[in-house]
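For reference, the structures are reproduced in the following blocks.
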Structure I
Amino acid sequence: MQIEADGIIALCDNVTVTEKFGMTFTRGTLRDKELVIVVCGIGKVNAAMCAVTLIEEYRPALVINSGVAGAVSPLVSIGDIVVGTKAVEHDMNTTALGDRQGEVLFPDGKRTFFECDKAAARVLEEACSGLKDTKVARGVIASGDIFISNRSQRLRLNDRFGALACEMEGAAIGHVCSCCGVPFVILRAISDDINENKGMDFVKFCALAAEKTVFAVDIFTAKYEAAP
């Protein structure tokens, strides 16, 4: 979200801005580490295009995808944080050809899950533990080009993939990062629970979510050391 990007940029020094393919890439330093911040836009294609451009232009040691997500499990609720362990494109469906739902076909085989970097996820979870009154969970993130609000559809994602949260970008970014050999991690604040989006006003929640994810990224940046 732009509110997240603005929060992180406000913490950075030596800020410069570059426009590329309609996206704004902001480069700066935070806690003596170099960051590039960009809002990818909604959906898997926007996310993939952004990830490819980011990797080609800046060669990052790690990609962090943050934002909001809906719960697909009763284990997490509004205001909780989910740190991804792996991501799946739940709307990838060639089951008519005998494949499993979510399987992505590559020249050398098939793949359902894109693994988040374990070391980065562990440090990110530690960073999130400093958030007050916030449950932090690690689990599968399910991504697809559809906003799923129906409770039974959400529960199917949990049953089929073991997912804790669903959104529209993380697995596409994971797909690109995996193909390019770049470690990635996903951070999601839960915006609505399993019971048909009951709860907090979404606009107010976005501000709260941004506070949490900006805090987490800031602390993560201080603690994380990328592999040489």
Structure II
Amino acid sequence: MSSTLYIVSTPIGNYDDITLRALNVLKGADFVICEEFKLGNRLLRYYGIDKPLESLNEHNELRDAEVVAGRIRDGADAALICDAGTPVLADPGGTLVRIALKLGVKVVPVPGASSILAALVVSGFDIGRFHYAGFLPRKKEERIKALEELRTLETVSVIMEAPYRFAPLIEDCVAVFGKGRRAIAAVDLTLPGERVLRGSLGEIRREYAKTPFKAEFVLVVDGSKKN
């Protein structure tokens, strides 16, 4: 019996970006844990892999993670994937990992694509240190408060958000950081339509107003002492 939970990074858009090791782990696993069956099935079918799927997402992880971890403890190998990129960070899976570790399950990372790192390395900013802000609150007042906490940081800040909330986010960023603060918005990374909007927050807001997008993005805002 093996009893191993693999945390498997998958592509963030371009299916060519999967690693050989990730493919081997997915092929060798007894079952694959995904967020949504539709996306999990699509990914496995693309690579010609046929494995049973279990779904763990924000709606059922607290309820079902212990059962899934128990199956692994009892001798199964499982691969955890998310809808895109690296699982657990800004995605479900943290509860499963904690329970698995408590049960004595071996947890193994299988590194790969990450939209956060992809955006950082093309930013042109000093990324020796950075602050991961993740997804900000949806309510405007709470989002403004979170941005104000980032405003004086000397390191770059990485902000994640759903595509349809870019407009209110960029407006709030201009209001809090000022329109002159440098930033990039990395859109549809690794895909044919990839775009990196560069310049000040004010310039990015104007560019977005001219050609709005409805795609996945990462916003990287430069630190406070570099304007």
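Values quoted throughout were computed directly from the atomic coordinates according to the rules given, and no laboratory measurement underlies them. In this text, all values refer to a predicted model and were calculated from it rather than measured experimentally. Cβ atoms are built from the backbone, for glycine too; each structure is taken alone.
Give the label, chosen from I, II, of the structure having the highest value of FRET efficiency 1/(1 + (r/R0)^6) of positions 5 and 141 (r between Cβ atoms, R0 = 41 Å, to 0.05). All intermediate terms of the calculation are to be shown ahead of the outcome.
Details: I: 1.00; II: 0.55.
By FRET efficiency 1/(1 + (r/R0)^6) of positions 5 and 141 (r between Cβ atoms, R0 = 41 Å, to 0.05), the leading structure of I, II is I.
Can you spot which of I, II the value 30 was calculated from, given it is relative contact order in percent (Cα under 8 Å, 6 or more apart)?
Derived from I, not from the others.
One of I, II was used to compute Cα extents along the principal axes in Å, for residues 29-92 alone, and the answer was 39, 32, 19. Which one was it?
I
Quick one: FRET efficiency 1/(1 + (r/R0)^6) of positions 61 and 101 (r between Cβ atoms, R0 = 25 Å, to 0.05) came out at 0.95 when computed from one of I, II, so which one is it?
II
Work out the source of -0.52 here, i.e. which of I, II gives that when log10 I(q)/I(0) by the Debye sum over Cα atoms at q = 0.10 Å⁻¹ is computed.
Label of the source structure: II.
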